[in-house]
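What follows are several structures.
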Structure P
Amino acid sequence: MLADVPWYKGIYRIIHQILSLEGRVPPAEEISLLGLEDFDVPPPLTVLGCAAPGVGVWFRFAPPSPITFAHELIHLARKEVGDWEELYAYNLAAFVVWLAERRIRVPVNPLRLFEDVDEHLLLEAIHRVFKVKFESLGEFFIHIGVIPPFLELVEGRFKVKKEYSEKMIVIESISELAAGAEFSVSYGYILLQALKLTINSPHKK
């Protein structure tokens, strides 16, 4: 079990505690660590970890990197995933590690960022950190010199690509901020503010 391995301490325990908020991830005493003998076909050499909800997790190295650990626990988590399973794990793992490294206590599970945050709420979080009001997420990213995937240059002006829904714009925005938090601490604090703003939002327990 995860609770029994000697490396389950420090940042690994904190990452697990963060992702366990609101009962999203099982206790460490209930998470099995799998071995290669548990697979019919061994994972490719490029795979550093994998998770099977209700079964357990496997890591190529012990301990895994904090990012890999967070990534696989997110796969184990209960979430409103839709078609975005890998988006959750790939994009939110970096933010969870960012929180853990700084010992920042969060009021709700970071998985809420993909579930309860809309454009209005994210713009309010940006306003609280930057002290500037932006009319859209596109305007914010242009202001900071980042061109997200949902924008394209048309006749000298940036416009939102037609194939992007508001939900996907928000997810791409959160992903950009999560990836950039390591290099600009203000991006991490935007996501932290967004989490705080979700506290009173309706959510499936």
Structure Q
Amino acid sequence: MAGMMSLVLSTLLQASGTTVCAMSTGYVPFEISKDAQPLQAPDNALDAPRAELVSVTRGVGGAAGSCDAQGILVLSVKAKGGSYKADDLGFEFAVRGDGDAGHAFPARAVAIGKDNARNELLLTWPDDAPAQQKPLQLDVEVRAVTHGDLLGPATVLHIDTRPADVVRAEAKARADAEREQEKAAKAAEKEHRKLAREQSDD
């Protein structure tokens, strides 16, 4: 994990003797007005952000709280278009899926740090020991948000670390099933029209 993205990655020993891992996350809290109520932004005021998974690093074991025991997700997130400046926007995340990796995402809105020219966020979670690890399968909604709590449309980021052939096979099976459903619906519609014509002829 050393040297990843040129981010600071260090293990600190606290006075209690507990080992903890300190990492530069690339983000800071984004302040939303205290009395603001979350509202959908007007059309064209905010666009869905660009969001991309840069890398996934699984924990390799070690003492609880150590860097080696952490799983790491690196995301690239950028504001796109709309009527607000990038500096006036934060990002919110909503996670769908099981597993501890979902807890890596901030529960509150965050902004890109001023010294983060690459717009990359480093997110960590206490990973299972390698022998107990399961592939990650998460859908993450990423939205831009203003200081007034206006929310833009979501970009859905799919995170799936299963083997590529498994993912492709599942996608093909899903596409085949959708085609079969479409064929069945067309056949039913055709039969319905046929019956309607026969009844009108009578």
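Some notes on this structure:
- Read-out P(r) over Cα pairs in 5 Å bins from 0, in percent, computed value 1, 7, 15, 19, 18, 14, 11, 7, 5, 2, 1, 0, structure in P, Q: P
- Test item: helix-only ellipticity at 222 nm (-39500 (n - 2.57) for each DSSP H run of 4 or more, over all residues; to 500) calculated as -7000, pick one of P, Q: Q
Where a number appears in this text, it was derived from the coordinates with a stated rule and is not lab data. Since the model is a prediction, treat every value here as computed from it, not as a measurement.
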